[in-house]
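*Asks:* Okay, got some structures for you below.
No value in this document is a laboratory result; all are computed from the given coordinates. Quick caveat: nothing in here was measured; it's all calculated off a predicted structure. Cβ atoms are built from the backbone, for glycine too; each structure is taken alone.
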Structure P
Amino acid sequence: MITVIDLGISNITSVSRALQRLGVQHLVSGLPGDVEGAGQLILPGVGSFAEAAKRLRESGLDTVLKKAVLKERKPILGICLGMQLFASYGEEGGGAPGLDFIRGKVLYHRASQLNLRLPHIGWNDVHFNGFNIAQSPNGNSCFYFVHSYEFIPEESVNTAISHYGVDFVAAIQKDNILGVQFHPEKSQGAGLKLLENFCKSYS
């Protein structure tokens, strides 16, 4: 069973509908016990890094997630802010520590230094560089983004790249941990395929 983690600030409905369309059984919950009982996890997110990190701490989900993901090796997919929460630290909202699943920082997107509009909103190509989670003839697909911050990894991990003024991390993978900066649940066929691949490949 997949548990979609609800922090109360996430676009849970779109993710749940996408999973329903794929025929994937899942539970939407913000309760630590439902994370402990899950076989796989999805952490969506929109909003401020600091607020989301605060909710993780106050609910006790941070401790439960670290045990589930790092010790029990349960597969987890982070979407948008959910991926960013995998980092060690995020500066948004005054700054806060993240889950530290992947060593790195979440900083204001470098596109701002080129006078490009933020948030970065819209469709963009993603170059997967051999990710087994993305099955397309040339390893590239187009996905929908809405974000102003980017994940800067500080360890050697598998990354997919997109471009908005500069190359930035569009997806990141380390063992049982997969994060995507874009919204697969809003990315039509390519997004549904990625969600399906996660559900099957890590089950």
Structure Q
Amino acid sequence: MSTPNPRRLRRRKGLSIVVTTLIILTFSVLLALTAINYTNGLTRSRMKSTGQEDIRFYKKHAWVRSFSNGTDRAVVAFKLHNLGGKSISAQVIDIRGSEIDWPDVYYHKVNKTSEATLLYSDLPEFEWASLSGASVMIGGYNYNQSMGNIFVDAGQTLCVYIKAPDIIFKDNIGMPMVIGVGTTQASYFTELVIEAAS
């Protein structure tokens, strides 16, 4: 009866451990790649089918004017570009953590064809006291007083002026400030530096 060679057994045992490890590693990598591809496919199909919100703030300002009677009054202005593939509804505007009343908000929806210069030009400074009534002329464009949610179509630009209540003071000039806009799906924030009115 022949006895097995112990060197052969060691070689076979060592080879099987290496092969098993390689198989497990290969299987793990393939499983991870499959999961990544599946997730990417879901994300792409969702973005193509429903479109995603993409809102950007531009030309942001907060002007503060101090009056002789010791009061401070501020006007906040910004442009809101809806770069996403779907219409949005601005439901809340928040300045420095305080929700703004809709009648204090004036807006103008830019017509890309007839008002192309307004898309890229800066917003002019405007007087706090002049933001009153159902509509106001600012820089030659008509701004309507808001009475509730503001709808912004896909690709549309909205110019906004806000008669800010007493949440911005002359002592805040030069300090950063946060503006937030809330839609049905998300909240968007931007930061700007408070300026002194000229």
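*Asks:* Identify which of structures P, Q gives the largest calculated value of mean count of other Cβ atoms within 10 Å over residues 27-34. Could the numbers behind the result be given before it?
*Replies:* Numbers: P: 16.4; Q: 10.0.
The maximum falls on structure P.
*Asks:* Which structure, out of P, Q, was distance in nm of label points 7 Å out along Cα→Cβ at positions 35 and 171 derived from, given a value of 5.3?
*Replies:* Clearly, the read-out refers to Q.
*Asks:* Something else now. Thinking of P, Q, which structure, once helix-only ellipticity at 222 nm (-39500 (n - 2.57) for each DSSP H run of 4 or more, over all residues; to 500) is computed, gives back -6500? Show your work: numbers first, answer last.
*Replies:* On the way: P: -6500; Q: -9000.
Traced to structure P.
*Asks:* Continuing with this model, one more query. Work out which structure the value 27 belongs to, where relative contact order in percent (Cα under 8 Å, 6 or more apart) was derived from one of P, Q. Provide the component values of the computation, followed by the final result.
*Replies:* Working: P: 19; Q: 27.
So the calculation was done on Q.
*Asks:* Here mean count of other Cβ atoms within 10 Å over residues 83-90 was calculated and came to 17.0; which of the structures P, Q was it taken from? Let's see the in-between values first.
*Replies:* Numbers: P: 24.4; Q: 17.0.
This value belongs to structure Q.
*Asks:* Could I ask something else about it? Which of P, Q yields 0.10 for FRET efficiency 1/(1 + (r/R0)^6) of positions 19 and 91 (r between Cβ atoms, R0 = 41 Å, to 0.05), as computed?
*Replies:* On the way: P: 0.85; Q: 0.10.
Traced to structure Q.
*Asks:* Determine which structure produced the value 20.1 for mean projected area of the Cα convex hull in nm², calculated from the coordinates; the candidates are P, Q.
*Replies:* Details: P: 10.0; Q: 20.1.
Derived from Q, not from the others.
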